[in-house]
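Engineer: Before anything else, here is the set of structures, which you'll find just below.
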Structure I
Amino acid sequence: MVQNLKDKVRHDLVSRYSSLINKMPMDNYELRNAIADILESIVNTPKSNFSNEEREKIIRELVDEFAGFGPIEDLMKDPQVTEIMINGPKRIYVERAGKKELSGIVFDSEEQVMSLAHKMLMFTRRRVDESFPYTDVSLKDGSRVNIIIFPVALDGPVITIRKFLKEINKVEDLIEFHTLDKRMSEFLVAAIKARVNIIFSGPTGAGKTTTLNVLASYIPNDERIVTIEDTAELYLTQDHVVRLQAKQANIEGKGEITIRHLFRNSLRMRPKRIIIGEIRGAEALDMLQAICSGHGGSLAVIHSDDPQDVIYRIETMILTSGIPITLDAISRQIAAAVNIIIHQQQLPDGSRKITNITAVNGLKNGQVILEDIFNYDIESISPEGKVKGAWRATGVVPIFYDKFMKAGVNLPEEIFKKD
C-alpha cells in the first residue's frame, strides 16, 4: 500500500513538476513542499489511514531520490563507507574498513536503479543503453562509478561506486591510515620533487589512485601538469593543471578518443609533467619513449599482482599492440625510463598498504633488474584476520640516487640503511 502511494506521488511529481526536478541545483525546500502537496491531495480522503510517520518517510525518500542518490543517500554521506555495490534493486553491499557486507538497503525496483544511473550520467557525455551497456563516470565529488546493465548484467542493473576519500590529501594522512611509514613517505616525496619516474601498481581497489593523488600534490606549483584518464579521478590543487579525459565512441561507433590519442597530443602541449590514470595498451611505449626524450617526473598507474608483473604487463601490452619492436628493445626502454614501482595491496584484514617500493636498477642479460628499496614483511595473521607486520629497508640504494642531488633535493643516503 505504501509502495503504491509512493509510486503515484513519484508519477505525479514527474508529470506536474518537470521544471522543478530538472533544475540544477535543485531547490530541496521547494521539492519537499511539492511532494508534500501531492501526497496530501492523495491521502487526504476519508479512507486514508496513513500515519504521520509513513507520510514523512515517503516525503524523505522521494526528496533523497530526486535531489540526491535515493536509497543510498545516507551511504554516500557516511564517511566510514568507502565503496557501494548495487547488485540489482535488492542486494546492496558496502565496504567499511576494508570489509564488504550486505547493507540491508533496497531499491523499489529496477527502474529506480536505472533512474539513479541516468542521474549520474546526466551531466557527462557518456551513456548507457542496450547498444552500449556499460560505462564509467566520475561524480562531482570525485567518486568513481561503473554502471553495467542488461543484456550484459543478467540480474538487474549493477552500479559500483568507489567513493573519493576527502580526508586523505597529504602523506601524513597515508601514515595515519598505515599505508606507509614516515621513512618511506620522505623518500617518495623527495622522489616526486626530484622528477623521478614512478609507476603505481596493484590490484583493483588497493588504493593506487589515492596514493598517486596524494604524492602528486607535492609537485611544485609552477609546473604545467597534464593528466590523462579514461575516467577522471585525479584532483590536483596546483594552479597549472590541464585535465584530459578519453571519449567513448558515439552511437554510430565513431569519434572515440583513446588514452593513446590524448597522450600523443599532450606531448605538443609543453607539459612539465604527464600523469596517466591507467596504462592499458599501446600508450605504454609512447610513455616510455616520451620519458626517454625529456619528459621526466611522469607518473602512471597499472593493474598488476606484483612489481615483476608490471614489467611483464608493459612488455605484453607493447608486443600485442602491433608495433614492430623486439622484446630486447622494450626491456631497454623500460630500464631507461622507469625509476620506481610503488606496489600497493589490500591485505586480508582490509587494510591498504604499500608493500613494495621497488627500484628499476638497469639491465642484466637483457632482463630488467628489480630491487626492493622498502617492503612490508607480514609477520603473522591472527585468527580474526588481523595482519601484523612491519616495513623494512632492504639496504638497496637506487642507481638514480644522484637525481636527488642534481635536483637540489636533500635526501640523506642513511634513509636506505638496512633494517
Structure II
Amino acid sequence: MSPRPTGNTRLKAARQHAGYASQQAFANALTQAAPRMGLGQLEVSVRQIRRWESSSPPWPRADHQRLLVQLLKMPIEQLGFTPPWQPSDAMHAPGAAGGPLTPGPATIPPGLPIPQAAASLQPSTIGTDFTTITVAHRRMYWTVQPAHLHPTVVEHTRLGLHLLSETNGVARRLLAVALSESLLLAGRIEFFDLRQTGDADATYVRALQAAGEADDPLLGAAILAHAAFIPGWAQRRSEAAERLRAARAYARRGPASTEFMAWIDAVEAECDTLSGHPVDALRTIAHAEKVLATENNHGSPEWFTWFSPARLAAFKGNTQLKARRYAQARDTLTSALAGLSGDDGKQRTVVLGDLAAIEVAQKMPEAACVRIHEALDQIAITWYATGMERIRDVRHSLQPWADTDYVRQVDDRLYSWQTTFSALQR
C-alpha cells in the first residue's frame, strides 16, 4: 500500500480542481491576478506554494488570502489553513464551526476538512461496512429518482466524514475511498440529474480532497474529468482542457484501463463540441476508438460504471449531429441505442433526443415527434434533467410546425400535470 498523502491536501485539491495542475501554474496565476485586484506587482513564488501545501502551512497574509479566495472560490479556512488565534485541533472537533457536522439536510459538508483520527474508536470492519452502502447507492443511481437518492447519498457522506475521525489504518483508507466515491456520486446527481451546477462544482472539490486522503489516483482522475464538464458545458474550453490534463496525469499514475482513458477522451470531445469545435472533437473520439481497440493491460475499478463502447458511440453521434453530418449521426446513434443495456435508461433518453434533433434538421418533424414520445416514455421511468433538456431543445426547433397535430400531442405530454410537476420540483 502506498503511504497516506501528507501536507495540505485541501489546498492542493482545490488548486487542481480549479485547473492549476502544477504549483508553477498556480504561482503564475496568483502573480498575474494581483494587479487586476488592485494589489500591485505582487509576485507569488513556487516556494511559497510549497510552504502553503506543506503539512504545517503558515497563515497567509491578507493580500495572499485575497488572491487565494479569488482564484479558488473558497473561504480561506476551507483551504487547510488554521488561524493563529485558533488551536490547530479545533477544526477537527465534531460540531466545530465549519466542521463536518454543521450542514443542514441534503447539503454536502462545507469545506471538508478531512478529520484526523487520534485513536481508532470503530471496529476494523467499518471501512467495509461503509463501502457496502456506497456500492448499493452506486447501483441505485440508474433506477432511483435522483431527487430521492440525492439526500440519502449526502447523509451518507456526512456519516463518512464523522467516521473518519474515529478510524485509522487500513479501515480509514477504505473509508476514504468509499467517501470519495459517494461525493463523486452526489456531484454527478447534482450536475447531470438536478442541474445544480454550482453545488456540483463544490462537491467535486470535496470528493477530490477525500480521494487525496485515500491516495487513490484513479478516483482523482475520475473526479477531475467530471469537473471538466462544468466549464465545458459553459463553453470555457481552456478551463475544461486544464482539468482534463490534470485528470490524465492522475490516470497515468493509476494506472488506468483503456476504457478509462477512452472515457477521458470522450469527455474532452463533448467539451470541445459544446465549445463549437466538433471537428477537433471527432478527432479525439477517433483516438478514443483506437485506444479501446488496443490490448487492455489494466482492469477498470468497480465504480467505473458510466462508460462503454455504446456510450462512446453516443458521444460520437452527438458530435456528428453538431457537425451537421446527419446521415453519419443517424447511423452512429441508432447503433448506440441498440448497444445500450437495460440499465442505461438515462443515456437512452439523451440518444433519443439526439435522434429527434436529426429528424428536425432533415425536415421530418413527424418522425422527430415519434422519437420525443419514446424519450418521454423513458423520462417517465427515470427522471434525467440532461435528457429533458435535449427534449426541450428539440421541441423549440419544432416551432415552425407548432400547429400540427403531432406537435400538439408532444406538447400535451411535455406539459402534462405530472411532467410539469417533476420539472418544477427539480
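Read-outs: derived from the displayed coordinates by stated rules, not from any lab. Note that the structure is predicted; figures quoted are calculated from it, not measured. Cβ atoms are built from the backbone, for glycine too; each structure is taken alone.
Engineer: Just checking, which of I, II has the largest value of mean count of other Cβ atoms within 10 Å over residues 176-183?
Structural biologist: Evaluating mean count of other Cβ atoms within 10 Å over residues 176-183 on every structure, the highest lands on II.
Engineer: Mean count of other Cβ atoms within 10 Å over residues 32-39 computed as 18.8: which structure among I, II?
Structural biologist: Among I, II, the structure yielding 18.8 for mean count of other Cβ atoms within 10 Å over residues 32-39 is I.
Engineer: Kirkwood radius over Cα pairs in Å computed as 22.9: which structure among I, II?
Structural biologist: Derived from the structure labelled II.
Engineer: Where is distance in nm of label points 7 Å out along Cα→Cβ at positions 384 and 400 largest, in which of I, II?
Structural biologist: I
Engineer: Comparing distance in nm of label points 7 Å out along Cα→Cβ at positions 208 and 408 across I, II, which is largest?
Structural biologist: The structure with the largest value is II.
Engineer: Then there is this: Can you spot which of I, II the value -10000 was calculated from, given it is helix-only ellipticity at 222 nm (-39500 (n - 2.57) for each DSSP H run of 4 or more, over all residues; to 500)?
Structural biologist: Among I, II, the structure yielding -10000 for helix-only ellipticity at 222 nm (-39500 (n - 2.57) for each DSSP H run of 4 or more, over all residues; to 500) is I.
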